[in-house]
Structure formats: C-alpha cells, structure tokens
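Multiple structures follow.
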Structure 1
Amino acid sequence: MFVDNTLLDLAIRGLVLSLIGLAWVTLLIRVVGLRSLSKMTNFDFVMTVALGSVLAAAVTADKWTVFGQCLFAMTGLFVVQWLVARVRKDSDAFEHAIQNEPVFLMRDGEFCDDALKSTRVARSDVIAKLREANVLSLSEVRAVVLETTGDVSVLHGDRLDEKIVDNVRQD
C-alpha cells in the first residue's frame, strides 16, 4: 500500500491506518455525541462491540477499498445508533420492543431465586458484586439489579426510594 519493502510497508500501514481509523471514530463521536458510546441499552453495547470489530478490520486492511468500506461501515453504525436512540426516546413501544428489562437479583437482603435461575446468574456472582460494593451485611442490601446492559447495581443503605426501582422486573 505504501512502499515495496514488505516489513516497512506493514509497519507504516499499521501506524497510518490506526491513526486514520482512530481519528475517524473520534470525529464521528464528536459529531454524533458521547451518547453514541454509552452502555445505556443492549443495543448500545452491540454498537460498541461492532465498532471495535470494524475498527480492527480497518487497521488491518491491505487494500484502500477495504479500508474505505470500513470507514463507511463505522459511519453507518453511528447513523443507525443515532436513529435508534432518537426513535427509542420518542416511542415507548419501540423502546419496549428493543430493550430488555432490568431484573431484581436480590430484594431487601433476600436472594430472588427465580430471577437468578432465569438470568443464569450464580449466587456467588451476586456475592462478589456485594463485596465490590463494600456491603458488610445482607441486611444492608435494599436491592441488587441486573441492568439492561448486563451490569449489576448494588443498592444498599437505610432505605430505598421506590422511584429508583419502579421499572425493575421481579420474577
């Protein structure tokens, strides 16, 4: 792509294509906004993984047409993500169709065994998250929620405002 020496070409290509690819992604993020890389929904997570895969393909491209296609694919991912976020914001029905619901794994210090079973989360995983959140006693736990992104939120303290968990599914 750049020079006749294969080893030198590989080094230059890796550096130049990486710089262009990262600059392109940075430009797209600046245009579309930081929301494009959030993990607010499962769709956002898929977008981020796909973007990483396309960027990896771009920086290893051996032809300009492949590199160009990757840049267009990245742009397409951002456009689709922007459109989905826009429609999701304006349509509850669309949001419900594409969005998973958060699920209680624990409530008021008690494990939600049906939810653990349906989500395939082990008690030991929940206990590890409790330790990460500096929970010292199960009685302190108001809720453990498996979020739509796959993250686990641990809510502990004296009381829990129900508005915080009003959309969380209880199995």
Structure 2
Amino acid sequence: MEELIDVLDENGNKTGEILTREQIHKKGLCHRIVVIAIIDEKGNILMQQRSKNKSKNPGKWDVASAGHVSSGQTSTEAAIRETLEEVGIKVNEKELEYILTYKNKENVEEDYIDNQIYDCYIVKREQIELTDIKMQESEVEQVKLCNLKEFSEIIKNGNIMERDEFYKKIIKYLK
C-alpha cells in the first residue's frame, strides 16, 4: 500500500485532506518532510549516498536520513521512523534537537512538484560505528562519516541534496 500523507496549507496546518505521495507530488500540494543529521562527539557527520535507483537526486549525498511525514504522524515520530528505516539507528524523541523549519517549492519534472515544509533535527551521539549501520537498500547506496572540512567540500562540489539552510545551521553548530 502506498504511503498516505497529510496535505498542509502554506502555514503548515493540516487541511484534512489525505493523499498518496504520488498524488501530492503530481498536484504540487504542500506536505511535511523531516531531515535528520547525526553527529558524533568528534564533529563527524553521518552521511548517506542516495540509491542510484531513486527518481529524485539519485546518487547524491545527504545527511543521515530524511523522509515524508506519514498521515497522522508527528514530525518527531517520522524522524524516529525514518532514521531507523534508512540507517538502522534507533533514536528517541529526547535525542532529537530541533534546529529549524523551512519551505521549498520546485518543479522537479513535468508531473512531479515538490512543495515541502522541512523540519530539521540534529542527533548527537558519542560515537557512530559504520559497521553498525543497517542501510535500507532501496534508499541508501552507502554511508560514510565526514568531518566539517569534508562536509563543506561535498557542499561546494554540489554532489549533495539541496538543503542549504540546514547545512548552514549544521556548520554553525559544529564551529
């Protein structure tokens, strides 16, 4: 069964309409996304490379996890679910440090419009063991840890998901 998502108004309030992910993107309706960066005590950021089979931004790098907030879920519930699904890391609500919310609307292709409100979180961990990561093969190609310099270089090269507002906050957080 396809994931159902709450349609939002431009202020982020639920309209009461619930549609499939495909319907929402086809109509360009507003909906919520969560983005989670996991950072260790040395300032390394867990990065994932998106699956090369993804329809949007295949093979690009991203922070630990990101995804749609399913109908009836809170932003934090979705952040916990997405992090467990994509990289196999269990986080709890207390670990999620809210960083910012921003909007983005873009026409990805003819029948695919992103009209999203992003809730961004940072999770701080003592250490991140790459051998403990359980990648969701349909979503994630590979993972790696990046220090601030490497992270900045990936951004500069443009081989990363466009999340500039969040990346600026992560860099500020690490300095």
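Bear in mind that the values in this text are calculations on the coordinates, not laboratory data. Predicted, not measured: the structure shown is a model, and the values here were computed from it. Cβ atoms are built from the backbone, for glycine too; each structure is taken alone.
Structure notes:
- FRET efficiency 1/(1 + (r/R0)^6) of positions 86 and 110 (r between Cβ atoms, R0 = 35 Å, to 0.05) from the coordinates reads 0.30; which among 1, 2: 1
- For relative contact order in percent (Cα under 8 Å, 6 or more apart) computed as 27, the structure of 1, 2 it came from: 2
- Of the structures 1, 2, the one that -18500 was derived from, the read-out being helix-only ellipticity at 222 nm (-39500 (n - 2.57) for each DSSP H run of 4 or more, over all residues; to 500): 1
- Source structure (of 1, 2) for mean projected area of the Cα convex hull in nm², computed value 9.8: 2
- Per mean count of other Cβ atoms within 10 Å over residues 62-69, the highest-valued of structures 1, 2: 2
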